[in-house]
Structure P
Amino acid sequence: MYSRIKPPAQCSAAELESFYRLLLKDGKVEKRGLMNGIRRAKLLAFHYENKTLAGIAAIKSPSKSYRQNMFMNARTSENPDKYILELGYAVTLEKYSGRHICSSLVEKLISSFPSWNMYATSETTNTRMLKILERNGFQKTGEPYKGSLQSTGGEEYFVQLFTRIGRPIHSQNLLKHNGA
């Protein structure tokens, strides 16, 4: 078992395709524009069990209008312009569930942008993801709202918005990490 985290530009076509297919298999994303969203992400995280892609997650860079829509749907007073990064595309294959794969990927991704504010959304019934978000400093913001996927014939579910305020990096900590 091993994990890799890298920008999409450093991923092979096969890695991008595997990421895309696992997202589609999960059935919680719209197919239209998905590959472009994957390629626009800041970082993609891959977790392999033997040679099987068992889990994925990403730090996404959504458009301003998309962010505004998410915050408006949640009826929050939070300013979406404070949160330019989105934690998302987090999926673990069911047969690998319970191994903390998603939790580990989320922690690694967040640690790559410790001082950045970010947001995430999750279905209100996805208790595992809700716990992962809360353990990693995300807080519920606004109200749950109805979501739907056109690809599933408009199946409805409820979504909760979460935000996380970045932690300032102090110069003393940087000196310690750089060996000074």
Structure Q
Amino acid sequence: METLDRRVVEGLSGLDWPVVTPVMKGLTDVGAHGLVWIAIGAVAAVWLRRPLALLVLLAAVGAASATDNVLKSAIGRQRPPLADPKVHPLIALPHDSSMPSGHAMMAFAGAVVLAAVFPRARWGLYALAAGVAVSRVYLGVHYLSDVIVGGLVGAAIGGVGVWGLRRGERALAARGR
């Protein structure tokens, strides 16, 4: 996997295509701190009158962020440009460890919760999450395995959030009868 990781990040980080790079930078910015997911969740809470969905989404994004911090400290993997002189990042290099990708983790935690709230938009939400994840490799600040692990852990956190949302909304509905 290490060889594949290096080849992918070396190949992508050196591209710097005039049209693609600004899009990738935009996806990274949109994915920072889970803000895009929180904004969509706020719309869902108001539009669909499902305030619990926003609370669950906030919990999932917060849990993803906390899990990311714990895993980064435990794993301590160097960012690609620090470990490989062939990798040239296209954005400022974050100061924390590389594994897992927090952007990918928060993106997939948010997308899974929101896909349960907006089922017809699920593929668009998953595509946005995947775009955020891929942007991190393209920009040279993560390995492919970082975003895969981040995405999988984030999806699991989101799945737990969906389970909690369904239970909570059933309990609220039972109380209102």
Structure R
Amino acid sequence: MKNSVSRTAFTLIELVVVMTVIAILGGLGFSAGTAAARRARVTGSAALVSAVTATIATRQDRALSVPRPGGMRHHQLWDVNRDGLLDGEPTVEQASLPPAERYPAEVLAIGYKGFIKTTGMSLSPSFIDRSGRVVDSWKHPLRIRWATEIYGANGFGVWSAGADGLDNGATGVGDDLLGWKIRND
């Protein structure tokens, strides 16, 4: 007669194999989730850049004329302080800016309120920083520049510096999301 022993536990090798399979499946799921999150950030930022570009393009008053002694002074709207970033709320932003990038006193005196308040554009709070600037999915402020030879008929370009935060501007190098090159592919 043979003794029959019933097995009620896993061997160490079986446990290691099961744990390895679970780790591999978890790793695959994590990398797929990370890729989906990155795509969502890129898509959200591209849509934001397109919406901001369309909002600016529909505005006819791209310059702000401010009276000052000796005549009028003209400022290009949306980057009145000429720092290359889409304007936030000037009175909030002013304190954190270096002197060369501060808003001119005459602009503050007439009550310029920055891009969002001037256009009335409705944005999710996740796309607005504490100073009222429009920021992309990575919390980098949107860039803006005027140059017809680069940006075409609108004469201006709006872009996101992308995940790396490095401003490659009109070069198209890196991960920048360029408003004049975004297509709905």
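Given a value of 3.5 for distance in nm of label points 7 Å out along Cα→Cβ at positions 49 and 145, point me to the structure among P, Q, R it was derived from. Label of the source structure: P. Work out which structure the value 1.10 belongs to, where Cα Rg over 2.2 N^0.38 Å, for residues 25-128 alone was derived from one of P, Q, R. Computing Cα Rg over 2.2 N^0.38 Å, for residues 25-128 alone on every structure in P, Q, R gives 1.10 only for P.
When mean projected area of the Cα convex hull in nm² is computed for each of P, Q, R, which one produces 17.9? Computed on structure R. Source structure of the calculated read-out (helix-only ellipticity at 222 nm (-39500 (n - 2.57) for each DSSP H run of 4 or more, over all residues; to 500), -11500) within P, Q, R: R.
Read-outs throughout are calculated quantities, based only on the coordinates presented, and are distinct from any laboratory measurement. Bear in mind that the values here come from a model prediction, so they are computed numbers and not experimental data. Cβ atoms are built from the backbone, for glycine too; each structure is taken alone.
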